[in-house]
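A short reminder: the numbers here are calculations on the coordinates, not readings from a lab. Computed from a prediction, not measured in an experiment: that's the story for all the values here. Cβ atoms are built from the backbone, for glycine too; each structure is taken alone.
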Structure P
Amino acid sequence: MPDVTVNGVRIHYEERGSGTAMVWAHGLGGSWHGWEKVINFFQDRYRVVAYDARGHGSSEKPDRPEAYSQDIMVEDMRGIMDALDINKAIVGGHSMGANVALNFALSYPERCAGLIPVGIGSGSSDREWWWEWWGKLADVADREGMEAFLEEMKKLPAWGSAFSDPVLAEQITGAVLSNAPKAIAAVIRGVQRERPSIFELAPKLEKLSVETLVVMSDGDAPVVECSRFLAEHIPQATLATIPARSHWTFDESPEQFLQAVDRFVKTLRKEK
């Protein structure tokens, strides 16, 4: 199973296929496995790369908060592309990973053939609540472990609704519980609490020249306003609203998600 060292941290990744590159970043508590349906669907036409973020999955897990920030994770994405000799890619991500992909595009637009943020922007609408709640979650992970962390996360409607589906619940539970609690606490303190709100990025979004597909579940309330804001402020953005209740759009409604992404990337190929 391949690894690369990026910014002093060992990063695990999965790569399949050839052609135009796609690079996918997962959300908090996830791993590259969350993108398996995407990899399987596109690997015959694209070079698809998905990786475990630092602090997650099979990647190295520093437990120091200073080892994590949005900027560091953006540079990790750049470093992975450099290590794999990928000059330009369609970059996508979910939740935390969507923020990484977006900020990568803002920093390195020349390296983006397209941008696909999925379920982006949690915390942007109520920063004070977000700060306090995630501080509590970091403490729970740190002191009580990942099972207690998961129980707290279920209190969020977009997380809790996913657990009404036994298959989805099993996937999320397995991914979350495989993580190291101190590393997840450090990720929360360094990335989730400190990243800029989507709304703060408006001046940069309006100058972004990358073709973008913003994807959200229609029932994922915390990201609806943020996703619409992105679609309105990125000049070349389209919004895809998928009929799903949970935060895991691509797993709850995979056919609709894959169709939306496929339509988008085919448009990119025609433009080349």
Structure Q
Amino acid sequence: MPYVQSEGARLYYEVAGTGTPIVFVHEFSGDLWSWEKQVQHFSRRYRCAAFNARGYPPSDVPDAAKQYSHIQAVEDLAAVMGHLKIQKAHIVGCSMGSRTVLDFGLKYPRKALSLTMIGLGAGGDPRDGAAFKRAAEARAKLYEEGGLAEALAGIKKAHNRIQLKRKNPRAFEDFCQRFMRHSAQGCAHVTRRVMARRPSLFGMSKPLSAMKVPAHVVVGDEDPDALEASLFMKRVSATVRLSVVPATGHLVNLEEPDLLHRLTEDFFALVESKKWRPRSA
């Protein structure tokens, strides 16, 4: 199995296709296989790479909580690109992965051809820091005490995820089966150390307004937390192109893959042809 070493953890990855690189970064409840439809589609013309974050088997699940952070998540992405000798790529993320993509673009703008962020900002509003941390701790304990099955029972009823079950029950069942292969302790560490401790997106107006990397924010109109965050991104950053997908929840890449592919191909074409321009002031 292919692995890359990154700061005390081995990260499992897969690569398909040749051409301009695309690197996919998965959401909290998913893994690299969440991107299978995108890899199948884009690997016809691009070199596609996807990996499992630390805490997600078959990547390592470090025992020490200190080995997890939103900063480390960015460095893990950079390590995968370095191992694959990718100097610059389109970076695509979903939810938690979208935040890693954004932080990567802010720290390493020269390594990013573009940033695509799906469902950015879902899962809570950290503007109320105390309440957000209490909720995160409760979720972490749920994983530790109730395990994956109890956590999945709640996810199945989440208002921004039931659309996938309604639209494509087979895809939803596959999502549930893959979720049960995760590590409960890994999910608890990621919840406490990555999601609960990263700065609020809504306090990042200054770096976002200065961002130069072409960015595409994609959100379902039935994903209210992410919709608010996406509108905020559009307001503060001239580099953001916003696509709102109708009658769709959190997992746009699973719910509406064909539409996502068309939107993303159009965005990539503008960037690669050097016809993409930031919004005028």
Structure R
Amino acid sequence: MPSDRITIGRFSTLTHLSKKALRLYDTKGILVPEVRDRFTGYRYYTVSQIEHALKIRTLCTLGFGFAEIGEILSAHDSGDRDAVRALVEKRKNAALSEIARLEKISSLLIENRDFSELFSMNVSEPVIKEIPAMKVISGRRTGTYEEVCGGVSSELMAIIFSPENQKNGVAITGPCLSICYDHEYRKTDADIEMAIPIQGMVAVSDPRFAVRTLPAVRVISVVYRGPYEHEGLSVAFEKAFGYAAGQGLEPTGPDRQVYLNNPDETPADELLTEVQIPVAG
């Protein structure tokens, strides 16, 4: 065999990359064997590709994805230092964010809480509150929680801050909230109404949205601190319903979630969500 042809097994030994990894890199187009035997069709690596393979191994170790590796190597070969620097800086920031997340996990685990406390530590104790009637602009839609809550609230904000409504003095008077009309968890077709408390004469031309008054309700309130999709939110509901059962209070639904701070301005770990379970008695 000519000296410039290296089989995948030998190349694996030289680069300390498994054959499985080499085949994956071939599929992704970031390390393709350079030589093809015209008679057998078998493909071989070359000596010049060893350095390229070692660069890929280093970048993989640093956590770069295949697309990023391709971009970095292409930019490096063309002498585009700015592009390489930008991709490295992006990866560094992602690594620092992950380090901060892991340090927080470590600090929580090292405090010797038992298993149940790990879920409940960011959930307040239940209290009973009287929520007055409030004027809101709202939209009700079916879909995933993320789609409905994010999409509808953005559209409501666009209506409120339209030139016409701002000229009319329309203002937000409280945090955005969601009202869930389902009797069970639904992953893709949840029935949710998003509402924003307002004052002023609101002009609404889109029939999907309306201005209405939410009735006054007596609720069991529990505040959860953390990401919206975290298990802690379920713990908040569990605490609220458990308190209702313990106090002999009958939930009258539908439950509300009040988003007490802005997710665009607040770190996920510091988000505050108030769970409100309407009750009778």
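Remarks
- Of structures P, Q, R, the largest value of distance in nm of label points 7 Å out along Cα→Cβ at positions 153 and 209 belongs to Q.
- Comparison of P, Q, R by mean count of other Cβ atoms within 10 Å over residues 161-168 - largest value held by: Q
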